[in-house]
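What follows is a group of structures, each given as structure tokens.
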Structure I
Amino acid sequence: MNLKSFETNLENVKKLTPEVYKDSMNITIPFFILHRKIFEHGDDFLKKNFLLNQSELDILSTLYYKTENNFTMSPTNLYDVMFFSSGGMTKVLKKLETKGYIRRVDNILDKRSKLVQLTNLGKDMTKKALKQIVELEDKYFAKLDKEEQKLLNKLLLKALS
């Protein structure tokens, strides 16, 4: 959706259904469009350059950054942190294990379960893919100067609180 189309659509909402229209739509709709654009661009980039998708990189990143340098977590903790269903998590973990990015290791605290551990190949892939994705995302916000970026960050954090 281009900006002109967005403005026209918003005016139509305001005119045709004033009971639906809220000024906040001037923020939420562009925010949603930007999020979708960044996500889709990133997902396409990951598939083309790393044979990964966003969900797989999210799991690798979680294992890399949220595990206090042991790069290991239970599947239950992973899907709690990531808002995955257990079935969805199992499917993605199998793909990552097949690619050699993770391995299943014994859980010494619970012999009935296995933990998920990032392999050295997985650590390397996480760093390479994440570096490229951050550079791609940075291009969207490079249009803002540093002060505008700080203000946007402050406003987003305020909205999230």
Structure II
Amino acid sequence: MKKHILVVAVGIAFSSTPSLARKLNGADVYLLKGTCDKLVVGDEIYAPCAPGLVSTSYPNGRVGFHFSTQEGIAISFSGMDGENPAKDADVSLIDKVIINVKGGDGAEDFEADGKCMYTNPFTGEPATVTCSGRIGDGRTFSAIFTTDGSKPE
């Protein structure tokens, strides 16, 4: 486990979408609005989740999904963009989970093995981000976020 300071940011990797992203440290950053249906790491259920999800997409193919709670906890799932399973769907191969607690000493960075699957949020229909896998210390993780159908900001 490595500690570092977490900068929370976001981006979905659909090449055919308009460039509405904000830029932060070279990443495309998007805010998705909707409902956080689930956020669990190990035995810890993080609820209630915030009604927004930040997505980041870097030029090297690294993608991140950044969930947060109303208590100030941020949990990020980060990995490399994988093969698209369908025209309006994508997958990221998660190799890192980052947990940052408000007022803590910085973020905890864990090696991970998992994936996030997501549908295109630019269609005007609700889209879903589903992440699951295992952290290097043996804990499992899972998260589900459903957008409200509005386009990412």
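With respect to volume of the Cα convex hull per residue in Å³, the largest value across structures I, II is given by I. Out of I, II, which structure matches 2.1 when distance in nm of label points 7 Å out along Cα→Cβ at positions 84 and 100 is calculated? Among I, II, the structure yielding 2.1 for distance in nm of label points 7 Å out along Cα→Cβ at positions 84 and 100 is I. If you rank structures I, II by distance in nm of label points 7 Å out along Cα→Cβ at positions 52 and 92, which sits at the top with the largest value? Between I, II, the highest calculated value is found for II.
Of the structures I, II, report the one carrying the highest value of relative contact order in percent (Cα under 8 Å, 6 or more apart). Sorting by relative contact order in percent (Cα under 8 Å, 6 or more apart) in descending order puts II first.
Of structures I, II, the largest value of distance in nm of label points 7 Å out along Cα→Cβ at positions 36 and 132 belongs to I. Work out the source of 0 here, i.e. which of I, II gives that when helix-only ellipticity at 222 nm (-39500 (n - 2.57) for each DSSP H run of 4 or more, over all residues; to 500) is computed. Derived from II, not from the others.
Where a number appears in this text, it was derived from the coordinates with a stated rule and is not lab data. Keep in mind it's a predicted model, so treat the numbers as computed, not measured. Cβ atoms are built from the backbone, for glycine too; each structure is taken alone.
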